Structure P
Amino acid sequence: MKRGLLVIAMLFLVPCVGFAQDWWEDDFEDYPPITLELNAWVSEIEGIMQWGSASAPGSEIDLREGAMLDTQAVTPYIRLNIGMSDHWDVRLSFWHTRHNGSTSLAETESFGGVSFPAGVETETELTVDSYSVLLGYKFIDGEQLDFTALFGGGVYRVTMEMSNAQDALAEQNTLIPTPLAGIEMTVELADTLALRAQVVGMALNVNDASGQAVDAEAALTWTFYEGLYITGGYKLFRADVEFENNMNEIQERADFEIKGPFFGLGLIF
């Protein structure tokens, strides 16, 4: 009896397995791909940062000339695109930058409620992390030219630290969530060569905060093997944000840009 039931079950499962295999092969081949891109971003930073405390306003610190932050840093930039249909996809990205500098300050600076005197060797570190999730809709799907509308949200984490040999130390950090919107253009230059240009941004004006940020890039991709491509391009992130205190005075301000070339490897699943 048990053997008979086993035979019946096997006869029933064989066509089911064959059907599942045909469904997987047919649908998976037609399904939009998943693309993972791993890049190294060779970035530099310039601009100003003003970061005070409740007891003392911050000085306007020039990141390049005043704090002498290093001109270049090699940091990660990761993109993950998940195709949902012929027109829709989900895009996740992460990038990180860390810039350090050490100099004898030309004048006394106030940062995070701590005074850093002129003429004393002072070390500065600025870190920016970006996380974003975007939904893409391809509203123009041409043979060689595509346009995709992007909308979603992002989180930016900015951390700055200053210290010197006289045991003066101050660290400030902030986490800024924000909606994002933008557009991407893709041009197929050849069977294995494509140009990608993308820009997303936000404008903020709530309570005591106002400003805007733009994250833009352009890149070439060359598919040298099935499922593998090399990418290289240029990326720019610019932010101009102000935070006011209860007296409507600017307590914190960031007006800076991070820019530079990036290159990496892409995997298509």
Structure Q
Amino acid sequence: MAALETVVRHASDSIDWIDRTGLLASDHAPLVRAPLLVQLDTPLPAGLRLHHKRGRSVLWRARAGALLYVVDGDASPEDLEAPVETAYGVSGTVSDPQGRFLPRRFAISAGNAAGHAVDLYRSVAGTRFRAAGGLRMSLARADGSPLPWALVEVTVTPPVGGAHRFVGQADARGELDLPLSRLPALTRDAPATGYPATLAVRAVPGASAGQAADPDTAVGVDLRDPFSGTPGPTGSLQVEPGRITRVSSPASDHLIVEAP
């Protein structure tokens, strides 16, 4: 039976909210399942609406126009092709009202259903250590003031299987819990009690505890090595699978970072 008309509606664009804390791997990008609050800096272009569902926000055209139209009869493949849009900026702040994920700022150039992935990082309250254990740390500047919103990347190198990379973000107080999910356990005949690892810190320029930052703008900074205390772009440590280890610079309760 032929249709009298066909309503065609194309999404303008979408944002996937990624739960990025923990393992960094191409096959590991789970969506955030917590309900999120998205607050935009400025209104969307006329006719656009932002619809939210678990892990994704979709930009739809709410008015008849290039992306929402009616075709007489059955739509042909040509009728179903999405027209080219003029790109438009979308920026704002995303947060988790339940506090399991840290708030962050974001900015994208939207349109033409390009699709975007924005990384969110778990708070200390939202982090759970599993059997592989993890790392606990407090980041502070040389003067002792907390370093908010910094990213920490840890690379662990077991004797077989290649390196494992993990990432997490410090909260407004510089506190961070980093689970080491999928890190292989030590074998019974292992020659050492742990695996060698390195860590690096990226700080957001001008970040303050009272305002969410955009971690995508973070830049590499020096830190004081947990073993030697020597400043440098990376630090060294030993990771023992199954344990929760506190990481700090020598003679300090904090991991001291050489950041403004």
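Computing helix-only ellipticity at 222 nm (-39500 (n - 2.57) for each DSSP H run of 4 or more, over all residues; to 500) gives 0 for which of P, Q? Mind dumping the intermediate values first?
Numbers: P: -4000; Q: 0.
The structure behind it is Q.
Between structures P, Q, where is distance in nm of label points 7 Å out along Cα→Cβ at positions 144 and 184 highest?
By distance in nm of label points 7 Å out along Cα→Cβ at positions 144 and 184, the leading structure of P, Q is Q.
Comparing distance in nm of label points 7 Å out along Cα→Cβ at positions 160 and 240 across structures P, Q, which is largest?
When distance in nm of label points 7 Å out along Cα→Cβ at positions 160 and 240 is calculated for P, Q, structure Q comes out on top.
Every number here is computed from the coordinates shown, using simple stated rules; none is lab data. Since this is a predicted model, take the numbers as computed values, not measurements. Cβ atoms are built from the backbone, for glycine too; each structure is taken alone.
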